[in-house]
Structure I
Amino acid sequence: MSLLEGADLTKIYGDGCESCRARTGDSAGTNQCPVCGSVVACADVNLSVAEGEVLGIVGESGSGKSSLAETLALAADDGGEGESGSRIEGEIRYAGHEGNLLEVDYETRHRLRNGDISLVHQHVRDGLELDFSGGGNVAEKLLSAGWRNYEAVRERVRSLFEETEIPVGRMDDPTHTYSGGMQRRVQIARALANDPAVVVLDEPTTGLDVSVQARVLDTFRRVQREEGVAAIVVSHDLGVVRLLADRTLVMRHGRVVESGLTDRIMEDPHHEYTQTLINSVI
């Protein structure tokens, strides 16, 4: 049974026109409409993720994977209208909620983002207040969900630091003094703070050295399996998706061009673009 489903998900930057879908995508070789100039970040995307499952979304820069991740994580605050003049269409269904999540009011969206669906941002500055302490960044998530007892909050933060392998002794240090890998793990701890059902990770290894990437990914994989949380992992790096994902979607020019079990896609890619992606790292 699906925990989270997306149906015909579309995100367009600009006014859009009748030609946007027909004249963009993989067959057109572009995601910018030649008629009105709007950018079709993603269009007509269908996906699902089950409890405890990890879904990978892979593609080159500009393929629409991050726009899709933000949409699934309810990152826009005002329903059908997103940031920077974007327009969002389609449906997101969640097993713990009736109706389309893209149509909920601000309070419901806030509650879902604090308790059910969490996002680990691609850029650390989007996900953390670097002048806050590391513990303060995680505590903020708890406070937003209604936690009020100081000792309970401190204990929960301490537990999350241990779980994500962040030195507890650094809990009160400003986050900007942490290494890049530690900052990424603080984001993961923050995302897990209120026991969400789904965590969306957008390019979780961006800007990290290879050895640090491995540690961050191993930490997340261990915690994800122990907690049984579902995850959607977005990356341009096939190695990340191979390590974490049970199933994978391949995106190009805002469209899903291939999907299936990760092992099958890696060993027997059907689409020419997927073959090119895999051959480029062999």
Structure II
Amino acid sequence: MTIAQITDLHVTTEKDPLNQRRNEERLRQVMQTIHALRPRPLAIIASGDLVDRGEPEEYVELKRLMAESEIPVLYGMGNHDNRDAFLSIFSGQGAETDANGFVQYTADFGDMRVVMCDTLDGPNDGEYDEARAAWLARTLDEAPDRPTAVILHHPPIPSGIQWMDPDPNSPWIGRLAQVLTGRPQVKVLMCGHIHRAFNGVFAGHVVSAAPATSIQLTLDLTEVDMHVPDGREILVEEPPGYALLMSDGPNLTTHVCLAGDYAPAVTYNFPFRKLA
């Protein structure tokens, strides 16, 4: 049983023709690759930064593109999104809101549970206030024995790409850690935002950040002064990617995948000889 995760689509309109064309082409490549997977995923999670400027017209474009999907899509919010604009186009279609109007909900797939969290606050930083944290605690307590993947756009751990990383002392990170600590049914936190795949540990749980369908962040782990532009490369046209969540009984496993049509290097024939 598998579920695909896409993130940081940054769909836009003809107001920005370069990014519209490039981001749409890269998203289509990822979606085609996911649809070709065997077994085909039961769902696709789109974990935020669905569009670039949070405008209703961008969500219309997103809806047009995702209407081609033969796999159900579940949506979450990122810092480039706008809840009201999103809900005006997608209400009841791949997303739900909690009692406070945040895009937070659950979806069950056999023995596996997916919990979508809403970390949208401002132009870049994440947030998870008391109301959202209380919802997550209640939601996790409803199914303490079901293997669970928690989805949130902003990783609560640093990637090392300093200009994008959160302040580890942010109140929202401490609040989230308090909720997740001691809840062993949470097997993985699946994130986006960094436009690059990386892994770590938070509150005793694996954090798996997926690559973007749009352009990737350059891997630069050197120090940076956010107030002094220095001409460094910050984004790069590496291949688009996605993540794949696999459920095998009580175990959840994530794979980070590149999209594209690649020639086979070895086929499985008899007699089979291992490469190593």
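The numbers here are math on the coordinates, done by the rules we state, and not lab data. Quick caveat, the model's predicted, so the values are computed rather than measured. Cβ atoms are built from the backbone, for glycine too; each structure is taken alone.
Assuming 19 is relative contact order in percent (Cα under 8 Å, 6 or more apart) as calculated from a single structure, say which of I, II it is.
Here the read-out was taken from II.
Given 73 as the derived value for percent of Cα pairs over 12 Å apart, for residues 218-257 alone, which of the supplied structures I, II does it correspond to? Traced to structure II.
Of structures I, II, the largest value of mean count of other Cβ atoms within 10 Å over residues 34-41 belongs to I.
Which structure, out of I, II, was helix-only ellipticity at 222 nm (-39500 (n - 2.57) for each DSSP H run of 4 or more, over all residues; to 500) derived from, given a value of -6500? The read-out comes from structure II.
Of the structures labelled I, II, one was used to calculate FRET efficiency 1/(1 + (r/R0)^6) of positions 106 and 242 (r between Cβ atoms, R0 = 35 Å, to 0.05), giving 0.95. Name it. Label of the source structure: II.
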